[in-house]
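What follows are several structures.
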Structure 1
Amino acid sequence: MIHLVREVERVRIGELAKATGTTARALRHYEEAGLIASERAANGYRVFDERMAVRVRNIRHLLGAGLTLEDVQVFLPCLDGDVSAAPPSDRGLRVALDRLAVLDARIAAQTEARNRLAAALGERAGGRIRPVA
């Protein structure tokens, strides 16, 4: 039986950015963080394996969920698959829970600052501005 192996196509950074709904700048940032890799074509342009699009979409999914690039490093072994459907590893779950705690603390601090400002303004604005519960 003969198996035909399709050669992996290489795409330039702009093409990958367009295919993944991101920017070339973001892709360079992901590359600097060690999340994606490119090669240099003979003309010096960055070229990426076309399959890198899945990885970039997964990175964007995790960033969109509130994780940082540093947090995403933990998920590196599974970024080429379906991250949203895969069960989280213990380490990945720990990172996500830690990030959630950081976000909760920031929200609480911002709500407290907002309420202090609203109270200060409320005194001057005749009670038209109310604190958030």
Structure 2
Amino acid sequence: MDTIHKIGRRKTAVARVYLSDGTGNITVNKKDYKDYFTTSHLQYKVLQALNLTDNASTFDIKVNVYGGGITGQAEAIRLGISRALVFLNEENRTILKPEGLLTRDPRMVERKKFGQKKARKKFQFSKR
């Protein structure tokens, strides 16, 4: 099998996922994913698509991720892995789609507007 390259995004985090045959090694920014994501909740998010499709020890995954925070990066990796698994086998779509793992979460931080304190908060108004 050739290496499959897919991209996952969440907020401002962008993850480039490279999936190839192997024994289940997951490398994030040249570190083991357990060293990069220290909490078990984030490690679960990274492995979620692989566990649902029973592919946890079938592929080696190399990930380059940048931008955003640690949670956004974990969810971006999850989306990239899900897209790669669907590209590999179309039957995986029926497993991953109901769990919401193929949906790109569009929520982003609203930009700050000029003449205001934040995106929606205004400066204090003084009548007199």
### Query
When P(r) over Cα pairs in 10 Å bins from 0, in percent is calculated, the result is 13, 41, 24, 10, 8, 4, 1, 0; to which of the structures 1, 2 does this value belong?
2
### Message
Between 1, 2, which one scores greatest on distance in nm of label points 7 Å out along Cα→Cβ at positions 16 and 120?
### Response
1
### Origin of the derived value -16500 (helix-only ellipticity at 222 nm (-39500 (n - 2.57) for each DSSP H run of 4 or more, over all residues; to 500); candidates 1, 2)
1
### Query
distance in nm of label points 7 Å out along Cα→Cβ at positions 8 and 104 computed as 4.0: which structure among 1, 2?
1
### Message
Given 31 as the derived value for relative contact order in percent (Cα under 8 Å, 6 or more apart), which of the supplied structures 1, 2 does it correspond to?
### Response
2
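Rule-based calculations on the coordinates, nothing more; no lab input. These figures come from a predicted structure and were not determined experimentally. Cβ atoms are built from the backbone, for glycine too; each structure is taken alone.
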